[in-house]
Structures are given as C-alpha cells and as structure tokens.
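Each value in this text was obtained by applying a stated rule to the coordinates, not by laboratory testing. Since the model is a prediction, treat every value here as computed from it, not as a measurement. Cβ atoms are built from the backbone, for glycine too; each structure is taken alone.
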Structure P
Amino acid sequence: MKKALAIINPISGTGSKKSIPDLLGQAYNASEYELFLTYTKAAGHAEELARRAASEGYDHVIAVGGDGTVNEVARGLVGSQTALAIVPKGSGNGLARSLGLSMKSSKVINQIVSGRRITIDSCTLNGRPFFCTCGMGFDAAVSMSFAEASTRGPVTYLRTMVDEYRSFTPDTYRLDINHGERTLETPAFVLVVANATQYGNNAYIAPEADLSDGLLDLAIIRPFPVIEAALVLGDLMRGKLLGNKHYSTERIQSLRITRSTSGPVHIDGEPLEEGTTIDIELRPQSLHVIIPE
C-alpha cells in the first residue's frame, strides 16, 4: 500500500486546523493510501520531516499550513519522487492558488486524494529554494516591517504599507540575464522573479508565468507618480499589469541582481536580509505536485 504523510503546522497561517485530522481520515479511509499524521515543533522541522518521508518512499506529503510551511515541505521534497500536496491555511496561499487548489479544507483534501501528479520547476535565490516568487523593493520592505510588527491582521498590514510608502526610495538594479547574455540597469519600485503567476491572494505579479515551462518571469514595476498608485494596485489585483505603462516582463532562465545596498528580499512571502549580489537560478521539472483531476 502506498504511504502518505500529512505535516501539520499547528501555529502557522490562519484559521483553525482542529478539523483537519478528521477530514483527512475520512477522505483517506477508502483510498489506496495508508495515511500518517505528524506536527511540526519548530522552524525547519517541516523540511526535516518531508526529507525523511521522501527517503522512506512516501508517495506524497501534505503540507498543512501557510506559505512558509509549504515552502519548507517543498524544500524537503525537491529533487525526489515524493509529491507535494497542499491544504492551504495561510493568508496568501500563492502556490496552492497557482495549482488550482480549493481554499476550502474539505474540498481540497478530496482534490488531493483523487488528484493527479505533475512536475513543476523550482528555483533558488543564493542557493535557497523557492517555488512561487522572490523579489525586492517595496513589497519586500513591507513584508519585513510587517513581520517585525507587534500585532498582525489586515489593519496592521495596511498601516505598514502606508508607512513604508511614505519613506520608501526605489533602488536602481544591475541585471545580468542568463549568465551575462544580456545586461541592463533599471530603477524599480518592485522587482520580482516569478515561477508562478501570483504572490498569493490573487495578486497577479506575473500573469503569464507558467510553473512548468522551464522559464522564469522577470517582472518589474518601475517608479510611478503617487497619483497612479491606485491604478497600479488595481491592475495587480485584476491580473492586468501587462497593460500598465510602468510594468515590464520577460522570460529568463537565470539572473544576477546587483544593488547598491543590502536589504530585505522575500521568498514565497517570507522576508529575509540579503546582500548586494543576488543570484537566481532555475531547476526545471524538479518538484512533483498533486493537482485536481
């Protein structure tokens, strides 16, 4: 009998997870899989559990939590034959949305049990794996400030955005594309390298990105007048950035970014500090995932 493992992060993301074990048990009871459940205990534990499951030949591992938990589990599975499945319980759920998964726990669990597997690309930023997006600029600054805030929630996030916008100064970046095949310098309000179409929450930073095409989408929002901020945000949320005059995108395979100072970047929604040189590489067809049939 094939084995499946559910890794539940009890403190990540949003919403209660108390019903998840029962929902999983009901769905898997009549399936071809023997289901095991475990809980994470600390940062990095999900990656360790996933890597062990892959080495023991599990068919798939279910990440139950937010984008950070999904990233950890995927890191443990990348390059293996064990597939990633997702029960999204985060605020963004970028990879789950890009894979067409339901945001409702009972429905997505049934999608996993009856689903099919495909293989997608993954990426690295200075050697650190990511699966949806990475970037720098205004969104990374907001992400870092929000992570350091004493309170959470949409009100705090909105306040953080406003505060950052008042003080934010766009940087100018040197971009060496495809190992020096082409070089350009550009100012950017937001600079993102996307494997998936969106950050999460249906905010489409790269509307034409494809998880399995062997390419990354370099997406740039250049500095814009304050009066046009609402228009840029609206185009982002409606998936219409391709028609915005401050936006450009192109397909790439690798990228070296050089910036004037160290600072925040985000990887699949998680903020971290990086230096002035950032190398981004593609790993084609390196992660098996389960999607709805």
Structure Q
Amino acid sequence: MIVRPRPGLVDVAFALRGSILPRIKGRLLLIALLSVAAVLVAQRHPGIFAQISAIPFTLIGIALSVFMSFRNNACYDRWWEGRKLWGSLIIACRSFARRAAILEDTDRRLLLTGLSAFTAGLAARLRRGDERGVLAGHAGEGPWLDAVNPTDALLQHLGHHCLLLMQKERVGAIHHGLLEEQLHLLAQVQAGCERILLTPLPFSYSLLLHRTATIFCLALPFALAGMLGWWTLLPVLLVSYTFFGLDALGDQLEDPFGLEPNDLPIDAMARTVEREMLSALGETTLPPPIEPQRHILT
C-alpha cells in the first residue's frame, strides 16, 4: 500500500513511485508513436482523415468511461472488503488474547503463539508464499503441516486445545464458548479472504474493457490529427493515460492481497498481530514493525 503525504505540485508532476505510469509506459509510448505517424501522414496528405469525425469518439469515450468506472468500483469493493476482513482478524486476535489472560502461562503461550502463526500463515497463503515454512517458523512442527489447508488445520488445532481445557475443567463452558467464538471469527476471515482470492472478476468482462480501451486509444489519433496537428499528442496521451491507468489500477485492486504498490499491507498487519500477541505474553523483545520502504508498505 502506498503511504506518503498529500502530494504537492512537484509530486503531481514528477512522482513515479506509487504512480501507475511505470506499468503503462509501454502502451503510452506506442500511442505517442502512432500519433506522430498520424500527424505526419495528415500533413503530407491533407484531407486524408477528413471523413473520420471526432463525434463518435466522444460518445464511445463517455460510454467507455462509465463501464470502466463500474469495473473499478467492483475492484475497489474487493480491496475494501479485504481490508475489513483483516481488520476483523486483528480485533478477533486482540479479543482472544484478552479472554485468554486467565489461562495458565503454558496454555496461553501455546494459544497466542498459535494465533501469530495463523496470521502469518494466512498472509503467506494469500500471497502464494511458503505457507508451510512460515507456519513451521512460528508454531513449529505439527500435524497441520501435512494438511491440505495448513493454516486452517492450525486453527482447528487451537480449537481442539481449547476443548481439552474445558474437558479438563481448566476453563468453564462459558469461557470456552467465548474463546471458540473468536476462533470462529478467524475461520470466517480466512474463508472470506479465500473467496476474494479464488473468485476473480469475470474474465470476459475485463477482456471486453481491455480491448475497447486499446482500440479506442489506437484509433483516436486519426480522428484528431487532421484538425489539431501536433497538438494531437496532448489530448491523445491524456486520454490514453486515464483509460490505461484506470485499467491497470483495476487490475491491481482486483487482487488486494498481492505485492503491487496499491495492494493491502497484510505483512505489516500480520506483524502487528505478532507484536501484540508477544506483548500480551509479557515479552519485552519484540520484532520491529514493518515500515514503508520508498513509500510502499507491504
């Protein structure tokens, strides 16, 4: 996620870090070269593009911007839902730690360390990293490493341990229910994140917008070259930057758990949970929080 102060005039003009420009610069260069070619042809053969009116491009551009806004809104909804799910995860971990405060140190350490491992494992799973390696590093070896869904298996192990505590009468039934409630919320968070990860926007819808935006930007120079001459480059590049930029930004927001600049900082949030769980256990040596690197927080 991009973390930087409100941009000033210089940042607006020259900032590239966090901008969508590096991702679309190749397409913009192609459009610029095509515009130059269209202007040269129009100057050498006056009237060659006279029958190409700009009016249809105006109507198509309005329709295209509306449809693209629908797609970007859908992508942003996925991004925001992912953020709300991870906010719920942090709340559930804090609530579990508070309710586990009366447990014996050994049981409390096992459970809170397990929550840290669950959070780190979920982050690795969503980013298609080494999920088993992360879980082993936080929770050690265990049967959850051999499961199809190791992170969920670890959560089941924590739930089973809470059940054993109740059976051994080390916690009451009501207290067990309160602990189980938070574990259930964590399971819901994982399922919600996996739903976002495994259910992308319909490919045909995205492909339609990709093709329409590309064709529109490729054809626009020929409608303006005869009227505007070398000024054609200015509106063509501005329109292309807007359409290609919104298209690329939607691609980033569609998968909010990736490593793109605009994706969610789930590693930083997982580190927050780890630090708070260790602090609840009375640890004084905590891993440092993850800080933004060149305005990007992961």
For FRET efficiency 1/(1 + (r/R0)^6) of positions 85 and 213 (r between Cβ atoms, R0 = 30 Å, to 0.05), which structure out of P, Q has the highest calculated value?
P
Label whose coordinates, when helix-only ellipticity at 222 nm (-39500 (n - 2.57) for each DSSP H run of 4 or more, over all residues; to 500) is calculated, return -25000 (choices P, Q):
Q
One of P, Q was used to calculate distance in nm of label points 7 Å out along Cα→Cβ at positions 21 and 221, yielding 4.2; that structure is P
Structure (P, Q) behind the derived value 60 of percent of Cα pairs over 20 Å apart, for residues 93-180 alone
P
Any idea which of P, Q comes out highest on mean count of other Cβ atoms within 10 Å over residues 69-76?
P
Value 17.1, calculated as mean count of other Cβ atoms within 10 Å over residues 101-108 from one of P, Q, is from structure P
With Cα Rg over 2.2 N^0.38 Å computed for every candidate in P, Q, 1.00 is reproduced by structure P
Of the structures P, Q, the one that 9.1 was derived from, the read-out being mean projected area of the Cα convex hull in nm², for residues 117-236 alone
P
Read-out distance in nm of label points 7 Å out along Cα→Cβ at positions 45 and 173, computed value 3.5, structure in P, Q
P
Entry that produces 38 once relative contact order in percent (Cα under 8 Å, 6 or more apart) is calculated, selected from P, Q
Q
